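So, here's a batch of structures to check.
Every number in this text was worked out from the coordinates using simple rules, so none of it is lab data. Everything numeric in this text was worked out from a predicted model, so none of it was measured. Cβ atoms are built from the backbone, for glycine too; each structure is taken alone.
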Structure 1
Amino acid sequence: MIKAVIFDCFGVLTEDGWLAFCSKYRTSENTEELSDLNHQVDRGILGYEDFLNEVHRLTGADPAEAHKTITTTHHPNEQLFEYIRKLKIAGYTLGVISNVGSELTTFLPKELVDLFDEVTLSYHVRAIKPEPEIYLYHLEQLEIEPNECVFIDDRPPNTEGALAVGMNGITYTTAGDVIAKLEELGVTAS
């Protein structure tokens, strides 16, 4: 029986500002370094200001513009949040596991973040999806068994990482598709 529904943030709960930034500034010469920088800040190895300065060095984008693009182009997935509110009322435990280098309230309004019972951020735990440690940490915080939850991510390798530790997994395409797949797993919202 599913007790908890756990979501990725970027690409599921919101649009991904980092991808929007990269689509504008990424080149064949800087792709690998930008990816590496993103992983460093997500792991908490590189501070956010240093990250912005390195992004500037690689792309020429002003750090303030980079910050604005990365943090303010996030639009909450309203259809999914409407469903999440119903899940909350129905008594499901709700969580977020996200590869991110700062707090979720940088990207989402506090009242939306407050819907979740547990938020696991990569830079806090020094592990990124699809590494098993980030999923196992989240499960430990929830005090539930892996098969009692389902994880939803827009990137198949991250969904596969959840499956590898025994969680149920859904790869996000649309809110309607996720709702249908959750219902197939026996999840019902009021």
Structure 2
Amino acid sequence: MTDRRPAIAEPSFAACVEALHARQVRFTLIGAWGANFHTVDTSVLFATPDHDLFLPPDPENLAQAWQVAASLGLSLWGAEDPFDVSPDIDLARAVVDGCRLTRATTSAMTINLRLVMTAFAFEPVWEERRTFLMDGVEIPVARLSHIIRSKAATNREKDRLFLTTHAEILRQMLDGDEDS
């Protein structure tokens, strides 16, 4: 039997960011997607399945991010499991106290809501962020030098592989990052 329900359009990343801005959620894009914004040569894009947003350790800010995600139809997840309770300020406090990761997902996109960026506190990254336009939406992005130093300090195998594989292009990109 054919399912005749209309397909529900999933929001784009830019639409998610626009909704976060409307609710005054503070964040910066980090990770490989953040690095992509610093490239001049768009033929050199780093493939990654998720977008990493670095948020301050502020329960109200995190709760607002969750509300935005839920309003856009994204599913909210803890470490490995979907939220089994409605996310509220008490849960946000517990997540912030534990510096835990949460995720907002659709079938096509995962947004990691991170409270930790190895080697950096939120405020210095926020103060030195750069802003890029994507589909007319301002995207706050961590400096490339911060992204690279954080990946090096994290010392996970996937980050070491990323840094080694892309060492030359990252060096070239850093030349354009004013305060590296």
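A value of 28 for relative contact order in percent (Cα under 8 Å, 6 or more apart), calculated from one of 1, 2, originates in structure 1.
Hey, FRET efficiency 1/(1 + (r/R0)^6) of positions 34 and 114 (r between Cβ atoms, R0 = 35 Å, to 0.05) derived from one of 1, 2 reads 0.65; which structure? Going through each structure in turn, the value belongs to 1.
Hey, mean count of other Cβ atoms within 10 Å over residues 58-65 derived from one of 1, 2 reads 14.8; which structure? That value comes from structure 1. A value of -14000 was computed for helix-only ellipticity at 222 nm (-39500 (n - 2.57) for each DSSP H run of 4 or more, over all residues; to 500); which of 1, 2 is the source structure? This figure was derived from 1.
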